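Alright, structures below, take your time with them.
All of the numbers you see were taken from the coordinates with simple rules; none came from a lab. Keep in mind it's a predicted model, so treat the numbers as computed, not measured. Cβ atoms are built from the backbone, for glycine too; each structure is taken alone.
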Structure P
Amino acid sequence: MAPAATEPGYLLLLDESRIEATRRLPFLVTGGLLVPLSCVHSLSSDISRIRLTAGYPDDLPFKWHGPPAEIVTPAAHARAKNELLRACETASARLFVTLVHAGIAAGRAPENQDVQFGWNTILRSVDDFLTENAGLSLVQVDQSSGAGTMNYIEEKSESGLVYPAVGTRPERRVPLATVAGFSVSSARSSRIASAVDVTLGASAFCINAAPGEAVSAVAPAVAAIIEGVQFYPLEPLPVFKPAYDEAIRVLRGHSLGARVRGPF
């Protein structure tokens, strides 16, 4: 293992995809895009160039879901997304994805607890990755991800990951040793925020695309940057097992199956 880092070397962008979980598979897709700080400026410049070529107005966020066709044509938007995915690969960005079963947080509070379940899993995965690679990160959380975002990052900053007591097992806290600090961002506050929205949207599209939809142009670009796919919960309840099996089958069909982490 390399010597421990003393200064942050990565930016981790956390977001979630609001593609309907019931469209094909009952999973909410959450993700974290880890970008070397040395590549943030060049990736931001690439995104600005891609926006300009596609015809995006300055005040319009660049996201996976396209704007009205009279502003940016669907063809131009599709080209822009593919270019951004390639730019992320060039920037050595790594994408961490967690699929949260829609039945897990149903009826629970806060409203976006399912998103936070996914982020917790990603933070743990990135912490392990950076521990192994002797890195430190700054974390930006998308502010549009629902109520409680500020409370969430305050808790992570102060207490790390908190696993509540279950039965005879006491509460457990795991510090995030590789996180140097948290902040809140949005798609309109920086160009780099578009990168996580588009890469995560591409991942969700591969997973939730209906039969017959074209994913052949997207899946290879996702495979080139994805570090791992995890499920929450890691071990499925019996009632969830068919959905897990189908999700893994879909991922394998897009050459993403080797990135799945889990006991199944």
Structure Q
Amino acid sequence: MERFVAYVNERPEETPLFFYHLPKTGGTTVDGVLTALAAVRRRSFQLLPRKIGMREAAFPDHLRKSESALVFAGHCLFGMHTELGVRVNLCTVLRHPVERVVSEYLWTCRFYGRAAKVSETDFSDYLDNIAVPNLMTRLLIGSHEIAWGATARAMEHLASFYLVGSTARLDAFLGALLSSYGGPNVRMTRAKEERNPAKAALAARFAETIAARNRHDVALYAHGERHLFGRADEMLAAFTTPNPDDVVVRTVGAKSFELGRLKPRTAAAPARSSG
């Protein structure tokens, strides 16, 4: 069970969050934590179905100008947040393309009941015929097609985000959001954690091939490392007193979560020095 630490905030952010969930970046964990945040704030968490997020179905009128939702989330093309008709704070998580593509392959094999077929030959076939290259960039430019200047446009869009995190530092990303929005510490089960030993082997064997086919995503991730991921640490530095309350979140389905009761700790942790 992983614990995401929040700090006491006397003036929590009220602007709704819109989480652009990029596939296989740790987004299900983010969904679970933000579900707990919304529940503690007595607001709703609205998950946008994939067909709506990919503009394959009409945006539902009941979500426009919603006053109850604190969090909107889903696999969406960039720009979907404008359908809401209200101001929102955008957030997302990027993952190194090599790790993301390997994780996507292993998830796909598990989902379709073909985990026994995982191999270098099968993965090579996946790269050649199934994997969508530069998926993060496509989603962040709001288009299924990569066009000239796509990386620059994705970077421009990310500049408007409230917070951009990385899968490698999900603790800082979620800690910053929980603290900014007045949330509790969240303990979340890791039932969906991928433990397949093939992950590291495939990443090492195909790293150059994956990077070559995902040049836009590689550049986007490098941009995040240089300019975006550090923002979470900057936000956390503004807080000093750890929150004494924990919420336990358990995954009970692909997009379903079970929340435990708020559990005060027996003794408050010492405040962090701001000096």
Name the one structure among P, Q that Cα Rg over 2.2 N^0.38 Å, for residues 202-249 alone of 1.29 was derived from. P
Given a value of 1.0 for distance in nm of label points 7 Å out along Cα→Cβ at positions 170 and 186, calculated from one of P, Q, which structure does it belong to? Q
Name the one structure among P, Q that Cα Rg over 2.2 N^0.38 Å, for residues 122-161 alone of 1.39 was derived from. Q
The highest value of distance in nm of label points 7 Å out along Cα→Cβ at positions 154 and 226 among the shown structures P, Q is in P
Assign the value 1.0, calculated as distance in nm of label points 7 Å out along Cα→Cβ at positions 98 and 218, to the correct structure from P, Q. Q
Supply the structure label, taken from P, Q, corresponding to Cα Rg over 2.2 N^0.38 Å, for residues 26-65 alone with the calculated value 1.48. P
